[in-house]
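Undergrad: The structures considered in this document are given below.
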Structure P
Amino acid sequence: MLENKTAIITGGCHGIGLAAAEAFRREGARAVVIDTDPRADFVGDVGERETLEAFAAWFGERYGRVDFLVNNAPPLMRGINSCTYEEFERALRVGVTAPFYLTKLLLPLFADGGSVVNISSSRDRQSQPQTESYTAAKGGITALTHAMAVSLGPRIRVNSISPGWIDTEYRTYEGPDAIQQPAGRVGNPDDIAALILFLCSDKAGFITGENICADGGMTRLMIYHADNGWTLND
């Protein structure tokens, strides 16, 4: 399905990024990973402008064309009580500025019919206490997605995915952790990788500017005290 295509994945050495890179390779595509992990094809911090510019130049010289870009590198999670100005700014650099700037740098290399997939989070619509830096970045990338889709279409489609609870260790959960999700289980990276491949394929050729929440239905479940066995303990 993706034979002879080239995909770039940021943060592709762990979790969702790793699963996506492996999925692209199984489909016959080349997966090029940028990560701070030394196992990456290009080692660097996407939160730094110089890294993004160096990577784009390196990629252009080595490969020349990109078909798919997966902006996956995760921002820092800190709460309003402890997050410094510098930490909040860095979260936005990694989570919003890097996807914007890397896409911009790669535009001359994008093949017609290319696809950008931004990894957001279900936290773009719901929160736990003390998660402001991460949540702000994820809200930003969701909004950036539809703006870029309008600007880059019809040559390039741009969509985002908002994963819910994804266990990167592929553990199986039972009891309340599973029951609170209408799908009956916690997700794993392969669930998101499959959706990434779909959005990059011709089967998704009429989908752009969309955010797809892949969370097992968790954000759709209304919870009230004493309803369906749920209780609040202060």
Structure Q
Amino acid sequence: MFETLRQALSLLAHLDNQVLAIVWLSFKVSLAAVTLAALLGLPLGALVAVASFPGRGALTVVLNGMMGLPSVVVGVVVYLFLSRSGPFGDLGLLYSAPAMIAAQTVLVTPLMAALTRQIVEDAWREYANEFNSMRFSLRHSVVELLYDCRFSLVVAVLAGMGRSLSEVGAVMIVGGNIEGFTRVMTTAIALETAKGDLPLSLALGVVLLTVVLLLNSGAYLMRQWAMRKFG
């Protein structure tokens, strides 16, 4: 065990090219997915928090339920859409980085939307009368609340990033775990452990664990700072 740890730390210390390539692809895919998920999930969550429409309660329940959406289910659904016989099969995206981005976007968007809805709804209770008295439109109210809650919403984005980076099932199904093309940290850890290459698996595990801890620490510190500064 100690020898495996020594070899893993040696890979990290010498900036092994294989480790760097896998880590870089992981961040590239996750950042793209989180950006798309934020563009979709933040406005959706704020709209559900502010608007009144039939089925709003049911939609809220669905969003909250989808926070725990199984990644393998998302992988199968995206696979069906991108497979040769699927509606987007002609694009040839299956087993590529864009397919992995699509799967992670589907997985992370409900998480961001649900967290945003809760954050914005709390602020809406405080400002609703003021906004109504100034006759703000629905769009204007959503934009103002998103801006006012921007520091708290960073927590939702960081949570989405953590979910995206630690995801394995969906990206393995639609990405295929092809070395040099679609192999990210989580899929590489699973494959290399099965092959017996424990130093590489442990090195990637150390990187992944460090990043996830940093993201969670950043979310906590950001929330504490926002609470102290803005109450």
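Each value in this text was obtained by applying a stated rule to the coordinates, not by laboratory testing. Since the structure is predicted, the reported quantities are computational estimates derived from the model, not experimental observations. Cβ atoms are built from the backbone, for glycine too; each structure is taken alone.
Undergrad: Can you spot which of P, Q the value 1.01 was calculated from, given it is Cα Rg over 2.2 N^0.38 Å, for residues 2-73 alone?
TA: Value 1.01 for Cα Rg over 2.2 N^0.38 Å, for residues 2-73 alone corresponds to P out of P, Q.
Undergrad: From P, Q, which structure was relative contact order in percent (Cα under 8 Å, 6 or more apart) = 19 calculated on?
TA: P
Undergrad: Comparing distance in nm of label points 7 Å out along Cα→Cβ at positions 58 and 90 across structures P, Q, which is largest? Write out the running numbers ahead of the final one.
TA: Numbers: P: 2.0; Q: 3.4.
When distance in nm of label points 7 Å out along Cα→Cβ at positions 58 and 90 is calculated for P, Q, structure Q comes out on top.
Undergrad: Suppose you compute Rg and Dmax of the Cα atoms in Å for every structure in P, Q: which one lands on 20.3, 68?
TA: Working: P: 18.0, 61; Q: 20.3, 68.
The read-out comes from structure Q.
Undergrad: Please compute mean count of other Cβ atoms within 10 Å over residues 162-169 for structures P, Q and give me the label with the greatest value.
TA: Details: P: 17.4; Q: 21.5.
Ranking P, Q on mean count of other Cβ atoms within 10 Å over residues 162-169, first place is Q.
Undergrad: Still on this model: Which structure, out of P, Q, was helix-only ellipticity at 222 nm (-39500 (n - 2.57) for each DSSP H run of 4 or more, over all residues; to 500) calculated from, if the result is -10500?
TA: P
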